[in-house]
1. When you work out mean count of other Cβ atoms within 10 Å over residues 6-13 for each of the structures I, II, III, which one comes out largest?
2. For Rg/Rh (Cα atoms, Kirkwood Rh), for residues 30-77 alone, which of I, II, III scores largest?
3. So FRET efficiency 1/(1 + (r/R0)^6) of positions 70 and 134 (r between Cβ atoms, R0 = 41 Å, to 0.05), computed for just one structure, reads 0.50; which one of I, II, III is that?
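Quick note: the coordinates plus some simple rules give every number you see, no bench work behind them. Model, not experiment: these values are computed from the prediction. Cβ atoms are built from the backbone, for glycine too; each structure is taken alone.
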Structure I
Amino acid sequence: MVPAAGEVLIGVAIAVPQPWAAELEAWRQRFGDPLGSTVPAHVTLVPPTAVRRADLPAVREHLARATAAGGPFRVVLDGTGTFRPVTPVVYVRLSAGAGECTALEERVRAGVLGTQRRFPFHPHVTVAQQLEDEALDLASDQLAGYDAAFDVDEVDLYELGADGRWRSVQTFRLGG
C-alpha cells in the first residue's frame, strides 16, 4: 500500500517488549519472511492505513482517549496458529490477554479510525507470512512450544518510513 500525496501510512499496535521482540524478529528473519527486518514484533490493533497528514492530530487525540479508557493487562504468548488457507500466515497465539486486546481494538477502531475490517479481529503476533507452505510449516513446528508473558501498559502509533521500515512515532499509556 502506497499513500497518496498528503497522506501517511500508519498502524496502531501493541509492541512486544524485549527480550521477546528480538527473539521473535530473529525467528521471522530465519524463516525468510520478507517483512522480518522491517516490522517490529507486535499485536496489530489497526493494520496499515492511509490517513491524510492533516488528520494526524485528530488520530492522536482519538488514540489518547481510546487508550485512557482501559487499563494495563497481561499477555501470555503460547504456541502457534495459522490463518491458512485464507492467508499464508503463521502466528504466535495469545492464551491470555486476547479479550483485553479485543476490547482495546474496538475502542481504537472507532471514530476517526473506524475503517472497514478486511477480516475479523484475532489478536496474534505474526512470525511468518508471504512464504511457501514448507517455510510456514517450519515456522509452525519450530515455535509450537513458544511461550512468553509480559504486561501491556501502552500502545504505539507507527508510521511507515520512506525506507520501508515501521517506526513508533508516539506511545499512548493505557489508563491515561
Structure II
Amino acid sequence: MGGYIALGIIVLLLLWLILAYNRLVLLRNRVRNSWSQVDVVLKNRFDLIPNLIETVKGYAAHEKETFTRVTELRTQYASTGSVQDKAAVSGEISGLMSRLMMVAESYPELKANENFLYLKQQLSSIEDKIRFARQFYNDSVEAYNTAAMSFPTNLLAGMFSFRQERFFQIDEAEKIVPTVKF
C-alpha cells in the first residue's frame, strides 16, 4: 500500500514538473512574440519616417540636424540586438519625432499639405499601435517573470535557465517634451 502512495506522489510530481516547465516555455515564447510585434510596428514607423522627413525638409531646412539624427537612429536600430538597446533607440526616435511634429506645426502651409496630413495621420496610427504593442509586451513579461519567480516554479526555472525578462522602459530623459526655438 505504501508503494502505491509513493508511486502516486512521484507521478503527481512528474506531472507537475511537466506542466510547470511547459507553462514557462509558453510564457517565454509569448514574451518573445510580443517583442516581435513591437519590432514590426517600429519597423513600420521607420519605413514612414523618410517620407515624413522629406515632406518637412522643404519647409524647415534649418532642422537638418534633427533629420540627420533620425536617419542615424534608424540605422542604429537595425544593427542593435538587445531589447533594451532597441527600446532606448526607439525612445530617442520618439523624442525626435515629437520635435519634428512641433517644427511642422510652425509652418501653416506645411500643415495644409495633403501629403503631410496623410503621413501625420499614418504616424499617429503607428504610434498608437506602438503603445499597444509595448503594453502587451510588458504584460507578457510580467506574467512570465511572475511565473518564473513564484515558488515552487522558481526552482524549476533556475534548473532550466529560465531568466527574467526586462520590461520595456523609457529613460527619464526621453520623457521630457522637446522644445523648439526659431
Structure III
Amino acid sequence: MNLPERGPGQVRIGIAVEIPEPYAAELSAARVAAEDPLADFIPPHITLLGPTVLDATQLAAARDHLAAVAASAPPFTVQLRGTATFRPISPVVFIALAQGISECEQLESSVRSGILGGPLRFNYHPHVTIAHEVPDAALDKAFDAMSDYSAEFDVDRFYQYEHGDDGIWRPQAAFPLGLAAG
C-alpha cells in the first residue's frame, strides 16, 4: 500500500464506514484467502478519505469538521453485491456497492473539504477491497470466489482511523450520522 510519509508530530489518518459483523469476518476471510499481506492490518471498510497526514495539532480541528459532516448526513443503507476490479489501472478486486453509492459519494465529498481537502489520486468509487497488490492468479481467485457475495446493513456512523507504527489501522473516533436533525 502506498502511504504518504509522516514526520515527527504527525499522524496518518483515514476516514471510513466500518463493515459490521458478521460481514466483516466474511470479508476479512476473503482477503486472507487471497493471501493479501494487508489482510491482518486493515479491517473491512468503505473508504471516505484515504490515508492522509496531519500535524497532531490539527487533529482536533479535523474531528470538529468530521462531526459537522456527520451531523448533517442522514443514516443510510448499504447493499454489497458481487465483485469488480480496478484492473488494469490498479491491482484490486473488491465487493461492489449496489445501494448506498450516492450517500457514500456525498459523504466523501463533504469529508474531503476544509481541513481535509486535497487532490484525489483516483476518482472516488465506494467499494470494499478483498484483494490488493497480489498476483493476478490470486486476484482472479478472489474475484470468482466472492462473485455472488451479498450483504445489506445500515450505516449510522463513520470512523476516523489512525495508522499505527505497527502498520495496523485502528478506529479512533466515531461520528454518528444525522445528529443535526435530532
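1. I
2. II
3. Only structure I yields this read-out.
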